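None of the figures in this text is laboratory data; all of them are computed from the coordinates on show. If you're wondering where the values come from, they're calculated on a predicted model, not measured in any experiment. Cβ atoms are built from the backbone, for glycine too; each structure is taken alone.
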Structure I
Amino acid sequence: MMKIAAIQMTSGPLLHDNINTATRLIDEAVAAGAKLVLLPEYWPVMGMHEQDKTRLAQSPDAALMTEFMAEQARSHGIYLIGGTIPCPSPEVDKVYNSSLVFDPQGHQVARYDKIHLFGFTKGAESYQESLSILAGTKPVSVEAKVGADTYKIGLSICYDLRFPELYRAFGACDLIVVPAAFTYTTGSVHWEVLLRARAIENQCYVLASGQVGRHPNGRHTWGHSMLIDPWGKIVSVLPDSEGVVAGELDTQLIQEVRRNLPALQHRMLA
């Protein structure tokens with residue numbers, strides 16, 4: 001079994017403040033025994049304006065984000081999945097919303113650019129990620145070797161959660177990660193049920209790391225970071241404060257669920 005953890009944050013517009021919070025919570029996760037730690041979407045910055053992401057990606061601080069994640073992974077000897085950071089794109093006024101994976105030696109071993117871009121309007125509440133983000137095009141999974149065991153991890157981000165075909169494209173995984181900044185409005189109704197559905201239909205663990213609470217830019221995020229097992233049971237959840245959610249990934253349970261209910265073998269459509 002491998003101990004894994006998700007970080008829940010209330011990120012603001014100041015990169016160094018967010019780095020300090022992430023440092024403290026990563027330390028807490030590692031102290032609990034985590035060998036893999038997941039940061040939330042937008043952990044380095046929840047800007048006051050949409051174009052704050054673009055400015056950060058093009059600034060000298062851009063390297064600081066990746067250097068921080070590499071050093072945290074290396075110094076703690078963990079796999080660190082860096083939620084998302086803004087990365088430059090071919091369009092000067094847009095960025096990729098990218099999840100980077102670092103191994104225990106501090107090497108970047110994977111990058112996933114968010115494919116599905118959130119769009120939502122209800123009354124005065126409106127979000128259109130496509131105004132400042134360029135969509136990725138390729139599903140990405142990565143293997144994490146811890147001790148004698150190797151775990152296959154499928155990478156996804158927030159709004160991807162609503163598109164089950166992405167998760168089928170990974171093939172059989174041990175773990176799916178979902179760094180997110182789900183809005184309070186949608187999260188209060190859909191977050192848990194979607195996460196549990198992805199765990200049940202793919203018969204694997206799902207680790208979700210969220211933003212939480214009121215942010216300086218006025219956005220209200222749902223939180224409820226959680227770990228779900230392959231049977232759809234919530235192992236651990238953190239409702240509405242900054243902190244850490246941790247639990248064990250048990251490959252024997254994955255095998256047992258798939259043996260007792262071989263749904264992945266019963267699929268008839270590709």
Structure II
Amino acid sequence: MSGHVLAAHRPIVALSARRLTRIAPRMTRLVADGPGVRRFVPDGCTDAFVRVVFPRPGVRYPPGLDPRRIRAELPRADWPRTRTYTVRRLDPVAAELTIDFVDHGPAGLAPPWLAALRPGDPVLVQDAGGRYRPDPRAGWHLLAGDETALPAIAVTLAALAPRARAVALVEVDTAADELPLCSAADVDLRWVHRCRGGDLVEAVRDLRFAPGAVQAFVHGEGGAVQHLRRHLLRDRAVAPRLLSASGYWRRGLDDEQWRARKAAMASPVPAAGGR
């Protein structure tokens with residue numbers, strides 16, 4: 001998922017790396033534990049996310065990494081960087097937090113950090129929340145995304161009721177990147193393979209929609225999500241209140257550049273002659 005500026009109002013919680021497992025060629029699962037996990041209270045959102053905090057090398061931070069003091073006492077260039085990831089599993093009883101990381105290559109913050117991480121090493125996180133939950137009143141559910149949306153899609157499928165209906169379209173590189181997904185619902189799961197020319201946008205456009213109101217969850221690469229948001233709202237008449245669409249990343253941009261681009265796109269355009 002994407003990243004955000006260090007939040008002042010949420011404490012930084014120190015956990016410990018417990019297990020690292022390569023669950024697919026381009027995905028690593030981290031299980032972190034510690035009493036701080038119990039600070040995170042599930043709110044029913046299946047796209048619940050946390051911010052992983054990356055302190056900057058060589059910077060001395062206030063005791064306890066108090067975000068308010070960091071923001072007040074240090075220049076912005078010294079603030080820790082953050083990246084936001086979906087919570088794959090939260091187990092308050094075992095005090096475990098599970099996150100699946102997609103490997104986009106050697107660049108960026110997470111890949112070298114994960115490569116150097118060992119059991120017992122600190123994992124710093126901020127609770128961030130969630131925005132989407134499947135509506136039991138929906139006629140059926142459309143879940144579409146790439147690897148970055150796969151954790152949220154997996155959690156959503158597991159949360160669906162036995163009588164619910166869903167179509168899940170997941171774009172990955174090859175069949176080796178597919179993961180087992182469990183659900184009690186009636187699910188039509190379709191893997192879209194890039195190695196064979198598969199494309200998520202085309203897969204959704206070619207989909208025959210079932211009768212009834214559809215609730216759609218469309219997340220992943222920003223360009224694809226932009227196209228699909230327009231298609232679902234204009235061509236498929238999906239109700240805006242039933243559409244959750246967000247670009248987690250953008251091809252050709254790093255996380256900070258993508259956040260700046262999204263902020264610019266969200267800014268209102270001034271009227272002619274305005275300031």
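Structure summary
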read-out	value
Origin of the derived value 72 (volume of the Cα convex hull per residue in Å³, for residues 153-232 alone; candidates I, II)	I
Mean count of other Cβ atoms within 10 Å over residues 113-120 - structure with the largest value, from I, II	I
At a computed -8500 (helix-only ellipticity at 222 nm (-39500 (n - 2.57) for each DSSP H run of 4 or more, over all residues; to 500)), which of I, II	I
Per mean count of other Cβ atoms within 10 Å over residues 137-144, the highest-valued of structures I, II	II
Computed 17.3, 53 for Rg and Dmax of the Cα atoms in Å - originating structure among I, II	I
Structure responsible for 1.6, with distance in nm of label points 7 Å out along Cα→Cβ at positions 81 and 121 calculated and labels I, II on offer	II
Read-out FRET efficiency 1/(1 + (r/R0)^6) of positions 169 and 225 (r between Cβ atoms, R0 = 25 Å, to 0.05), computed value 1.00, structure in I, II	II
Which entry (I, II) yields the derived value 3.7 for distance in nm of label points 7 Å out along Cα→Cβ at positions 9 and 177	II
Structure responsible for 2.2, with distance in nm of label points 7 Å out along Cα→Cβ at positions 25 and 145 calculated and labels I, II on offer	II
